[in-house]
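Throughout, read-outs are computed from the coordinates displayed, never taken from laboratory work. This one's a predicted model, so the numbers in the text were calculated from it and none came from an experiment. Cβ atoms are built from the backbone, for glycine too; each structure is taken alone.
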Structure P
Amino acid sequence: MKVLGIETSCDETAAAVVDDALHVHSTVIESSIDQHRDFGGVVPELAGRAHVATIGPVVREALEGAGLDPTHPAIDAVAVTSGPGLIGSLLVGLSAAKTYALAWGIPFVGVNHLEGHLFAPLLEQRDLEWPLLTLLVSGGHSLIVLQEGPGHHQVLGETIDDAAGEAYDKVARWLGLGYPGGPEIDRLAQGGNPDALALPVSMIGDDFDFSFSGLKTAVVRATQKYPDVAIGDVAASFQAALGEQLLRKLRRALERYDVRGVALAGGVAANSHLRILVRALADEFGVVAHLPSLAMCTDNAAMIGAAGLYRFAHDGASALSLSARPNWQLVDVA
């Protein structure tokens, strides 16, 4: 069985062809990030227009890359992100998926974007040993998820305000860096002193929730008070404090739950400092660290195809009346 995966939850227009052995036959991503740089963040209207312009060519390229006839491909279903994400962007992908499904006479299935990230490791290592703890960190979400197996998950904790990636972008904007802020802060931090600024680590209780809004404010106040601190030292201090909170919660989860591995997922999973921390923590607990390739950290349609295969097999096709769910939480995915 082969599915066409479509992902348009934010600023990437993506399509991929994946089969039920989780082999990726093709994957294509077209980003509109250059249109958003001057604004310091994603502009929903611009993102939606970019999806409209690129969805057709991206899907065609993915089908041709898989050796399929783009006019009537040998595809068994279309899987598409239906939430969470930007409402305009989601609607473009949903409309396209329904159109392709109707034109080709095949079913389509709506997929939760966050569940897609949980399936990403399976595309690179199909023999994962369960259960897993997954730290899912991106621009819009930060969660710790206990996975008993593919499609079986429990959200242990999540951010109560800003997500980790959002904090990176806001701090980068304050420091006068480009967008997205994560890669630039990561680069600068590698040459900086993480002890230059005494920044707080929030949410030190026994739960698994995060909070990064206060850290962002602390960076602003610290740089106002100590304006001569080098920007690399500010970046390193911020990154160290954020990583400490993530690892503190992940450590607590590893102490409480008996798992075989720990995985990273989401855009912030590309952060070099976080990858080092997670690998060291996994070694300490004697479990396997599953660190995705950089291509699997970003939003992509291969992971949506993989999640769609599971949902189609277990829940069947989605109704054509399915609409976008911009606030669809992972805890609501049965």
Structure Q
Amino acid sequence: MATAFRAIPKPGLVPGFFLLALFTACDEPPTAASDEGRPARLSLAGELENPDLREASGMTTSQRDPKLLWLHNDSGAKARLYAIDHRGRHRGRLTLDDAKNRDWEDVTSFTLDGTPYLLVADIGDNDARHEAVTLYVVEEPDLSDDNKQRADIAWKIRFRYPDGPRDAESVAVDIANERVLVLSKRELPPALYSVPLRPADDEVIVATRLGEVTSLPPPSRQDREIAPKTKNWHWQPTSMDLARDGSAAVILTYAAVYYFAFDGNDWHSTVNQPALAFDIRHIRDSEAIGFSADATSLFLTVEKKHAPLFRIDMRPEE
């Protein structure tokens, strides 16, 4: 059976163009459809082969090899990143020395002064009790000769929020402005913050609050009331990414993927535009998303052992 794609308006979503993708696991390739001239295709690319990836909560495309993705586990796991290919097959690992996985929630990649880096966000804080959180930056290794490597931390970014502790699971690097963007999770509406990518020293810095993100559909009163019982927090953002070419941003929630074309101004105004949204409520525990190197595809996975790896092709071949 082919996957069915159809454009449907959903009450409660922000105005704009919405392509709601309904996924059914199958052997045949899915059908494709387009909305306002932008085709899209959702498919099952594979599964995470490595059994050590039990709770993948962050994912990003390699700066060295466009065919590789880097992932990590959630809180309490080893301070380690895992490389996979676009089918989910294990390709290597990187252990971070002098780092601790208190609550790793996202990872992103960037190139600065010709050097490729990975940035791991130890920013999870379910109870909003940590006065400061940490971003670890490490040089991305070349796995071609040795797929089990260790690396020292290149630098740390320790920061606190200007309005008190809060939980967050989403980061991205705005390389044009040499800053890290952090999106909060549990407040309504979520807020976007920024910190310098390369602080002047190791002192704890205060993040800049850029403002609220009002484009993500808020929960109804009933949603908020029943969520503690059902554990369905569908409106909460769990990951984000910026396209390497600066053309778009993506935000993942438990219910949908929101795609924002860059508005030509800044990323805060961009993610406050109406989004192209993909309904993924049929995919439970969606936690990690990232653009492909050429920004024509998105990769998505969930928190469980041998998790499925999904692919959304924004411009599939007709």
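Looking across P, Q, the calculation of relative contact order in percent (Cα under 8 Å, 6 or more apart) that yields 19 traces back to Q.
P, Q: which one has mean count of other Cβ atoms within 10 Å over residues 134-141, as calculated, at 25.0? Among P, Q, the structure yielding 25.0 for mean count of other Cβ atoms within 10 Å over residues 134-141 is P.
Source structure of the calculated read-out (mean count of other Cβ atoms within 10 Å over residues 262-269, 26.6) within P, Q: P. Each of P, Q could give helix-only ellipticity at 222 nm (-39500 (n - 2.57) for each DSSP H run of 4 or more, over all residues; to 500), but the derived value -14000 comes from P.
Taking distance in nm of label points 7 Å out along Cα→Cβ at positions 142 and 214 as the measure, the highest value among P, Q is held by Q.
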